[in-house]
1. Among the shown structures P, Q, from which was the value 1.0 of distance in nm of label points 7 Å out along Cα→Cβ at positions 41 and 57 calculated?
2. One of P, Q was used to calculate helix-only ellipticity at 222 nm (-39500 (n - 2.57) for each DSSP H run of 4 or more, over all residues; to 500), giving -12500; which?
3. If distance in nm of label points 7 Å out along Cα→Cβ at positions 9 and 33 comes out at 1.8 when worked out from the coordinates, which of P, Q was used?
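All of the numbers you see were taken from the coordinates with simple rules; none came from a lab. Note that this is a predicted model, so its numbers are computed, not measured. Cβ atoms are built from the backbone, for glycine too; each structure is taken alone.
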Structure P
Amino acid sequence: MSTVSEKICLCKAVQTEIVKESIRTGARTIEGVASKTGAGTGACKGSRCKMAIYELIKAYEKGEWQ
């Protein structure tokens with residue numbers, strides 16, 4: 001379980017909770033999350049965080065978190 005301050009995107013220092021909020025408010029793709037939060041747009045171009053973002057989206061769609 002992630003904590004509020006845990007960063008999902010190290011390059012842009014985007015916290016996991018910020019990504020979750022973007023998903024709650026309509027982002028359903030990695031590109032949508034990136035547009036709302038900047039996650040995945042840093043120096044590594046998402047090579048470190050895109051899979052984690054994808055997994056959060058899928059878990060939300062399955063009702064595993066709200």
Structure Q
Amino acid sequence: MSNDIYIQAFRSGNVDAVNDLLKRQYPNDAERLRILEMLDDSGLWSVGWQPNDLRSAEVKAYLGD
């Protein structure tokens with residue numbers, strides 16, 4: 001998976017722009033969580049996971065640059 005589209009969204013906005021893009025691209029929670037796991041595993045993104053609801057997560061920060 002290429003992070004380029006998410007990096008572009010971050011640079012044109014902020015983490016809110018990345019989260020909005022993810023919600024548009026992956027309206028299904030399970031698919032979006034799979035992508036968030038991949039972003040988190042890449043080491044370029046910090047993802048916040050809700051401890052009480054593992055289906056709820058969002059990008060918190062871009063760790064690159």
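1. Q
2. Here the read-out was taken from P.
3. Q
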